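What follows is a group of structures, each given as structure tokens.
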Structure I
Amino acid sequence: MHRRTLAVLLIAALTSASLVACGAPGGGPEIALLLPDKKTARYETFDRPVFEERVAERGDYDVLYANADQDAAKQQQQAESALAAGVKVLVLDPVDAKAATTIVNAARAQGVPVISYDRLVDGGGLAYYVSFDNVRVGELQAQALTQALADQGDPDGGVLMVNGSPTDSNAALFREGALRVLAENDVRVLAEYATPDWSPDKAQDWVAGQISQYGDRIAAVYAANDGTASGAIAALRAADVTPLPIVTGQDAELTAVQRILTGDQYMTVYKALRPQAQRAADVAVDLVEGREVVGDTEVDGTPSTLLTPVAVTVDDIMSTIVADGFWSVADICTREYEAACTAAGIREDDTP
């Protein structure tokens, strides 16, 4: 086969797997970054650009990027294509934590270390794990929820639990932390739902059905992230539920911060994604260069970095999200939200 034909076939294969090479041209990509979906806004808005920026700061390395669009089979294909392209390190945020063990095993067979990013791949064999204390995320959500119920004089109100995807290992940890706090405070769980693919639409449909069943017995909605929170709130609005129940969230998505300002959503969990992506990039480069990597802790025998999540209500937006440069006042306080920002005391001249 002619070299030109072989090159064309390789390019076609990589394109079919939705891989994008970023960085300076060289002898092939050194690092693959495989992210799980686009429904969660953080991945394309923060994780990918911050990771690629940090790698570029560390040296002249190519990053091969792919997003699996919540399709485990597609992610498997992307990983195979990345390994065929000769990457030296895989940074993997799995769509399905169990199915991704196949990816880890294939990489190890080729001597390619795998960094589990944000979600922990089952089965071990990982070089490193970078995430947050995910049980703590659930605890923070439930603590804010139970405190809000107590503050409004309804400590015995019932809660709907809109959990995360059943294939996401983190979702189980969020739920574990939340249930522990709800049980400690004797808060009744009316019903639970594991949201396939973290889909806001599926969360909306489920909550709509629960409103028909439970009506005004719903005092709060534990939503595991901001996407499912948006679906829950849409269902509550469509049913003309007044006042809105307390709704939690996670990820500090811009639209969620704005919903907190208007009172539609009570809180979110802010996770400093920049340090997370930067740490993963640093570990990836160290592994490419043959350096030993050491974690701050261990999770299932894997050296790990677990960052600290922070609960955010309307009173904390300036001191957390804005102070860290995650979102600016200009980002948050668009024309539609100017009045809400003024009422909350969020002003450009007060930026820390």
Structure II
Amino acid sequence: MPTTRGPKTAVVLLDNREHTPEHEHAVHLKLADCLAQLLGVEHQQPSPSPQAGAGLYHVPTQTLIDPARYQPLGIESEDDLFGGLVSQPFMATKAISHPLPAGACFPPGWTDGFAQQASDALLRGYTVFAKQDARRAAALLLREGKVRIKPVQACAGRGQQVIEDLQALEPILAGMDEQALGLWGLVLEEDLSAVQTFSVGQVRVAGLTLSYHGTQQLTQDHDGSDVYGGSDLVIVRGDYLQLLQLPLEDTVRLAVNQAVRYEQAAERHFPGLLASRRNYDIARGQDSHGHLRSGVLEQSWRIGGASRAEVLALLAVAADPALQALRASTHEVFGACPLPADATLFYQGDDSELGQLSKYARIRDHDRRE
């Protein structure tokens, strides 16, 4: 880990999204408060001017793109932000999770080396940056069964569609902007059934490193749709090797190892990658032939749904040197919600987009080494 160049003086929220819903903005501010407490500094709100970069610890709402753009803010190492920084747009998305079909076009910075090194951690699929390449990739994948079409800038499974033939691809491509497709890409991936999704991650802040594995839960929103409902994490003090020392089930151990191989490939093939917050979604399910498949779906080098549990765990470990492991969870509940006594509230209100909603996190099952 790079060494800190100097003490931090304040934590600032860097909202680099085009639109941030009010419930998410409230969570981001609370996360910044927790990180300021961890670093022993104040949380400045609103963010100061770009000229005030020295000594600031930034909390971006999305993965940052282009190091030169953020150097004036003082973001030069992972000690300067909670999240990640990459050199090209596609590196911030699930586009990196698959190779190109042979002869396909690609944007600056693309390398086949990542998918080659991480191949045993990936599902079958292709990334494309042009519509004609999407058609060729779909034709190849459809030989084995259904294909899932995944817009790379969407999250939580939004915007994804499953096709069974090439004709079904055309209306999807018709609605896509060629320029945006060429910049960000599109993923075509084997469709799995009976899917279980694991989360594997690591956070590195204030000289502390925590690593974790966990699972995600679904809940129903006010429209009755299944949406992200929270994460349940097992967190250890230390790196992935410490995590692998736990008595893990085989499926969990495979997920952790696949996340590690994915991350190692990214660090090798994406020069300039900075990430103090790393999270990977790994899917395990059955392919069209009934065979079990497991692979990393995507990375998250930015604050995410599990970050509420991550920052509470960081605070707990910082306050107790004997604390070696703990269990933490995040919860998102639509409608009236009495909070558990041990809950830390991040948002509760009537959101203009989602309606009545509560977001909180809990810490429990401490494991101390006396």
Structure III
Amino acid sequence: MPGILLTMQPQLIADDAALTALLQRLSSSDWVTVDTEFVRERTYFAQLCLVQIGNAEEVACVDALTVNMAPLWAFLAEPARIKVMHSASQDMEIFVQHTGDCPRPLFDTQVAAAMLGLGDQISYAALVEQRLGVTLDKSQSRTDWSARPLKPAQLDYAADDVRQLGRLYPELRDALEAAGRSEWLREDCESICEPARYRPNPDGAWQRLKGLGRLAPDSQHAAAALAHWREERALASDRPRRWVLDDETLLAIAAAMPTDEAQLRALEGIAPRSLDHWGKTWLERIAQAPRELEPLVEDLRPDAAHKALVKKLGQTVRSRAETLGVPPSLLAARAGLERLAREGAGSAIPALQGWRRQQVGEALLATLDSA
């Protein structure tokens, strides 16, 4: 592709002066490609190790462990420059963690690919191979990015994540514009860049729990109280949630609704050390949980009529997706269709919002009316 140096070698930016010089060179670009490398197996917060950034002329790997990152955050926050990323959500979580906000405007190549019918949540490697005929080296996929020094092979592997983005971006951008779908991408990327999506939220931690609907209402609220405590504890200790209290144990405790230590210790699968350290706190949280309230989650057992309606709605989505040449999941998720079948036309599902309303939402409402 004209203007793209396919053999460009990555620079390692390991000091503040080198970062300043890099940002000066990139400042004339109206777009930059961005990716991150991090580790988080043993922590709640991701430990940022590397930020890869580039344009049509160069790529660089900024060592987040040795460089003052403030100038880079300010550079990425400048709204005049498009940030090109692939499947940006995890990266956005890191940006919010470090800056409190997301870099805008965003061009997410994974979302763009779906809108062009190139695949449903297609991986970066698959998209690069499909569109550019390049097979990416995966030999460094298990790299510990916090270890120093970084080897040339590691830097080259990391740089490929932005090097090839620089080739994909103009092609996908032009294809979206030709298809009249640039506004689709703008809307979806604005949603991805909503910082509230990535901020820790102990009050909403219960929403992560799978199987909550199988519990009685009081136990659901007890589980929510324990999930709130777990999130606070994981935040304070910077440890993964599962290290603090795994989901299975949390739900088992909530289901039993123990009122004293003996009942708590009678439950299976709880480490004695955790019981000694946190048992009293768990009992207090359970005791303080609301009683005799509506359940947080309904354990919905759909009847035949509900299933039939969801099936019809799904057929509508698949028909529209086939016409548009996009994956059905881009238009509407099954969970959204189930909610629409329960709640009716007033449901606030994504398929009834923004560009999706015109492309599939009106057809879904017509299906509801005819059911």
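Below, the figures for the structure above:
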{"read-out": "Comparison of I, II, III by distance in nm of label points 7 Å out along Cα→Cβ at positions 136 and 240 - largest value held by", "value": "I"}
{"read-out": "If Rg and Dmax of the Cα atoms in Å is computed and equals 20.5, 64, the structure in I, II, III", "value": "II"}
{"read-out": "Test item: percent of Cα pairs over 25 Å apart, for residues 216-327 alone calculated as 39, pick one of I, II, III", "value": "I"}
{"read-out": "At a computed 17.0, 53 (Rg and Dmax of the Cα atoms in Å, for residues 112-231 alone), which of I, II, III", "value": "II"}
{"read-out": "Among I, II, III, which structure scores highest (criterion: FRET efficiency 1/(1 + (r/R0)^6) of positions 256 and 312 (r between Cβ atoms, R0 = 25 Å, to 0.05))", "value": "I"}
{"read-out": "Read-out helix-only ellipticity at 222 nm (-39500 (n - 2.57) for each DSSP H run of 4 or more, over all residues; to 500), computed value -7000, structure in I, II, III", "value": "II"}
{"read-out": "Structures I, II, III, by distance in nm of label points 7 Å out along Cα→Cβ at positions 288 and 320: label with the highest value", "value": "II"}
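Every number in this text was worked out from the coordinates using simple rules, so none of it is lab data. A quick note: this is a predicted structure, and the numbers were derived from the prediction, not measured. Cβ atoms are built from the backbone, for glycine too; each structure is taken alone.
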